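*Asks:* What follows are several structures.
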Structure 1
Amino acid sequence: MKHHFYKYQGAGNDFVIFDNRTNALKRLDDQLYNRICDRKFGVGADGLMLLQDHPEHDFEMVYFNADGSESTMCGNGGRCLVAFAKRLDLIGTETKFLAADGLHYAKISGETIHLQMIDVPSFHRVRMDYVLHTGSPHYIRFVQDAAALDVYEEGRAIRYSGLYKEEGINVNFVEDAGDHLFVRTYERGVEDETLSCGTGVTASAIAYAIEKGLYGEQEIAIRTRGGALRVSFNREEDRFTEVFLVGPAEYVFEGEIAF
């Protein structure tokens with residue numbers, strides 16, 4: 001049977017999306033999602049999303065990693081799904097939708113999606129590094145020259161270390177480039193570096209505020225290998241609220257796949 005799909009990308013983080021408001025797909029097996037995301041035998045993507053109908057909100061976001069496992073929140077995926085919902089005329093320029101980590105608000109301004117992320121009430125240190133949860137768990141390490149790093153090897157070593165081997169963690173390497181942060185991320189579920197990670201750059205911006213002792217309203221420019229993003233938030237003591245991930249979300253193509 002053929003199923004219609006859509007391909008979107010946000011700052012180089014790419015996704016296969018299915019409109020599943022009729023629940024025709026239900027939940028398929030991990031191997032099928034993995035095959036669809038495979039860049040040689042499928043459509044190719046960092047993740048797969050189902051846009052589901054919801055009785056109380058505009059829609060529900062269900063996200064799967066490229067390895068087929070159902071995942072937690074994906075920030076760039078959320079921005080792409082908002083753009084997709086707008087394409088379907090489900091929403092206007094504002095929306096509220098449900099994701100794995102709860103309710104999210106988003107607004108659309110031209111090609112830019114402003115996605116509100118969850119509040120971050122706490123963090124902890126691992127020696128000189130930071131660990132915090134922005135809808136997905138993230139490990140943040142500040143480095144001098146992120147471009148020169150072997151992100152696959154160094155990220156994988158942390159992701160599969162004793163503390164994180166079972167559940168996994170996303171690993172971000174962050175360079176302070178003066179007027180912006182340069183962030184590279186090893187993502188669990190993809191098990192490789194991605195060109196961008198929305199929850200990762202959000203976590204990196206918050207870790208930077210902690211590192212530099214920044215309080216009050218902040219907006220931090222981020223560059224990834226896939227493009228530019230912005231993260232804004234308000235910090236009171238060690239609680240971060242009004243957290244927004246801001247950047248473009250682009251329709252790439254659509255087609256049909258048989259399964």
Structure 2
Amino acid sequence: MDTFQAIIIAIVEGLTEFLPISSTAHMKFVQPLLGVIDSPFVLMFEVVIQLAAILAVVVLYWKKFFDFKQAGFYIKLFIAVIPALIGGILLKKHIDAALSSLTFIAIVMVAGGIILLFIDTFFKKPNIDSVEKVSNKTAFIIGCGQVLSIIFPGLSRSAATIITGMSQKLTRSEAAEFSFFLAVPTMFAASAKSFWDTYKEYPDAIVKDNLTTLLIGSAVAFIVSLIAIKFFISFLKKYGFRIWGVYRIIAGLTMLFLIWKGIV
């Protein structure tokens with residue numbers, strides 16, 4: 001992976017991480033179009049730039065993240081992240097197999113799009129409009145929703161957690177914000193493990209050859225995400241999920257067509 005390829009992939013990650021359209025699916029399909037070949041470094045790069053993108057949440061919501069008087073906020077995040085940590089360990093073989101199947105990811109993209117077409121009509125009369133009103137039980141349920149995105153790559157972590165949040169009476173914007181908050185510990189754990197595993201087995205792949213590429217990609221993903229988060233919250237309040245459902249269906253069918261033609 002050269003610097004240009006890293007920048008393009010990082011832009012794609014930054015734009016899609018917080019939208020309910022699956023950053024994983026987009027990165028997996030953009031890479032072969034750019035001529036990027038899977039390697040231990042590329043797999044680790046995908047995870048680490050996701051963390052860089054998600055750190056944009058910490059910057060934009062720094063008052064919330066560093067308000068140490070609100071212990072309940074940290075407890076809820078801890079409770080919510082537990083299912084993903086356990087699921088990631090227990091389902092590792094399934095996750096690796098699913099991530100290697102572009103057809104599976106494309107099908108999940110389409111299926112998720114169909115769900116998003118109707119999601120705004122499923123959950124009405126929300127009454128939770130701040131994180132303080134989210135109970136520990138609700139936080140755990142949202143965390144369980146996050147596990148679905150691990151089982152089904154292409155579903156979108158943000159889509160899974162936002163929809164689960166809305167099913168628990170969170171408003172669209174509050175469900176999105178809690179999804180952003182939950183992404184921070186989740187991706188920190190995933191990135192730390194991926195970086196360490198890759199460094200331990202292939203130290204030269206990072207230190208000697210690709211550390212600069214990793215840092216550039218992370219910086220780009222972070223900057224693009226700052227813009228994407230603000231856009232998504234305002235767009236979601238005004239328009240809801242239907243347009244993202246349409247996009248997912250079109251994108252997923254396009255991916256299936258590219259697979260059928262042997263382009264990816």
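*Asks:* Given a value of 24.1 for mean count of other Cβ atoms within 10 Å over residues 133-140, calculated from one of 1, 2, which structure does it belong to?
*Replies:* Source structure: 1.
*Asks:* Next up: From 1, 2, which structure was helix-only ellipticity at 222 nm (-39500 (n - 2.57) for each DSSP H run of 4 or more, over all residues; to 500) = -26500 calculated on?
*Replies:* This value belongs to structure 2.
*Asks:* Also, quick follow-up: Work out the source of 1.7 here, i.e. which of 1, 2 gives that when distance in nm of label points 7 Å out along Cα→Cβ at positions 13 and 69 is computed.
*Replies:* Computed on structure 1.
*Asks:* Oh, and also: Taking relative contact order in percent (Cα under 8 Å, 6 or more apart) as the quantity of interest, name the structure among 1, 2 where it is greatest.
*Replies:* Comparing 1, 2, the top value of relative contact order in percent (Cα under 8 Å, 6 or more apart) belongs to 2.
*Asks:* When distance in nm of label points 7 Å out along Cα→Cβ at positions 53 and 229 is calculated, the result is 1.3; to which of the structures 1, 2 does this value belong?
*Replies:* This value belongs to structure 2.
Just so you know, all these numbers are worked out from the coordinates, no wet-lab data involved. None of the values given here were measured: they were computed from a predicted structure. Cβ atoms are built from the backbone, for glycine too; each structure is taken alone.
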